[in-house]
Structure 1
């Protein structure tokens, strides 16, 4: 938590400072998750795969004061805007590698083809901006600014792509992440000095073992009640299928999560790196267990996750993945549906953004500019004893929406409406949460984009509960005489230019009802 407090205070972007789109965690010397603050669930389960990748790559080559950067999906990343900053922690006179600490923060602009990093129409990874498998950004305490700038600028080398419009802001936020890690290093070193490293490691292993034991107890109890495999299916708006079958071993308390039957990788950006599916599994496992245990690697130890290669949940390295925020939400819904614990929630982050500037696709001229991105919360699914919450981010995202006053101060728009969209939650004994509505007016010509889902397939109810309403996205353009506006539906994904006085509206889905 102290790492997170440091990151929020020292960052500069609305994404990290205002929306709290970041996570911080501590890892064992072999890269397994030990402890984390309650930040972004989809970050925390996947970050350990990023740490383990870097540990294998750099083992024996790091020294105190070194810091690494990565965001590539094949190296434990989520989508590319989530930049992971990793620091080794050395203790004692011999400089023993005792831990790793890491912070993952969402950078709204990392270059690429889109006006924000959450572009709706990407087909290949290079279109989405900066992608780094491993880059040392601090060497023995010296920040390597030239290397960092070169990496961000390289994102603009591809056809139709721009470099980051605000590299200085990227660098400021990276330095905030480094400061956050340094806070973690100092606290861990103090802990080891006070109690000795073997004692701290013994407690670390104990925490992980307790989590594993709790998960095995849960599965053994569940298998006695439901001996048959659990299965569930859901679909993205483009029709791609997600399927999971969960088979529990009543003797060991282990479980197999088999995603065979899931559709192939997408010619689009719904694709979901394998580490994100692991995040969804560890998150849902922790939600299902009614014991006070921390989220750590022990939660995954009893679980064998099987994902077909070439599926939308295990795509090839070159495909676009910024829509993985949509996929992660749907994986969580599908797992909870298999366990019969919760109706579907709004099903996506409703990633909404605007800005201007960048590289002209015809002339190649780079115009100075900026961008801004946010996510619009929706309705949560109801359960057997509760109503769904309204107009919030649920499950894997867990981030805030920026206050209207901050948005209007930082960007040339007017927030004409932000409200709970009443009546959109599913009916039932327990109602699904209502979605939200957000209407933005451009004060100057701007480029807008929206990346969303659940615009076709509604969030389902359970045990007889009703569906939540699907989401909708609209643009209000000037009519021919500029005497009023014409309303046009955008579907789930769109990128478009707006004139001053034109508006864009996002209505997020409601959650499913129960009973």
Structure 2
């Protein structure tokens, strides 16, 4: 008899001079190798992020978007890069015909005819990952862009054996992939079969030669190849052929936005989040609510504590969906939602009414004029499933990076651009398809995204880099990390 077993193990690695954390060991090894070569945390995080588009191609893609926080120890500065997707110029708030009932998938928006906002060419938004990752290296890295891309190019050319998770994900989605011929040719063996993971025999080798070619072009010509050059031409041609909204002009007009971070506290930790239309303000609102209760009342070791945490998330999520959208387009009570005063007011409602109350909380607009803005999202500018990837990095100089980028849904739009190997994300699913909402569609508008990369400091010293994949569950996972992390011992040299 031959018997196989799968054992789940967890280790706590320690490293004196730096570390990279990613969802796949090959991705983390790329980042660690960059640190060993003398690169800093930004170099390592970006190299890992690009490598992850090869080793877990259904989670993230250079045809997607993301956001990054970087603490630069020597400068004493923390910066946020917003390279999230945005709506093409041809999109408007009534661009999708609506049906009765709710859609399925990551979001329970009103149902769109044919799920056109979820899959296919019309679900594709303007991608920002290449622009954002390249800008991070240009401004904050120490290595050449081409050297940072080299490990991902090698992985795509030489290939890898899929682990059980990659093989299982491919198998579960094989029928959906097969509906798109170029996508099937890219991810399925001979365009029809999954690549087998190693068992008693070696597994099949997955290679991505077309993606390697695109990465080589980016290494040679920089991000302009993606936004104005031959890759842009290929993307635009595929969008025209499939009736998509994205144009070459949309690609050429894309810019990364640089912000100061959204700052806050949770008990003994100083926190930095990405501001604006991310999960940052919602996570901080949740933590401000929990801060109003003693720490022993909000732990995970009692039903009361779990219930309080759930209610804090519920209130914050209600505010998120009621008020928030692109801060350059939507007037929202940003300062109030991120303030301790508003968090205490919501906590007071929970104490008075009990955690089972379904009544609405306080009006955040009443707190807007009384609170101090951590970052002005309108002026700080510069140049639910498991469907995202997150990278954390720290180097010997104590630079910290928290980077999240995504294909949005598993396999994104399911559209791979012929000849490039590039999967395009389905970023339009992030918008509310109904007109007249804060997160409704508008030309050039950034979507309200779930990503919540964050950094923590204790007494001004770097302490934690934190983030998570998981769609709308991302914030809940991050909040659990903060509440646990605030009770731990600080990192010492």
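Please treat every number below as a calculation from the coordinates, not as lab data. In this text the structure is predicted, and so the values were computed from the model without any measurement. Cβ atoms are built from the backbone, for glycine too; each structure is taken alone.
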For FRET efficiency 1/(1 + (r/R0)^6) of positions 9 and 97 (r between Cβ atoms, R0 = 41 Å, to 0.05), which of the structures 1, 2 scores highest? 1
1, 2: which one has mean count of other Cβ atoms within 10 Å over residues 65-72, as calculated, at 22.0? 1
Could you tell me which structure in 1, 2 was used to calculate helix-only ellipticity at 222 nm (-39500 (n - 2.57) for each DSSP H run of 4 or more, over all residues; to 500) as -8500? 1
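Where is distance in nm of label points 7 Å out along Cα→Cβ at positions 121 and 161 largest, in which of 1, 2?
Numbers: 1: 1.8; 2: 4.0.
Comparing 1, 2, the top value of distance in nm of label points 7 Å out along Cα→Cβ at positions 121 and 161 belongs to 2.
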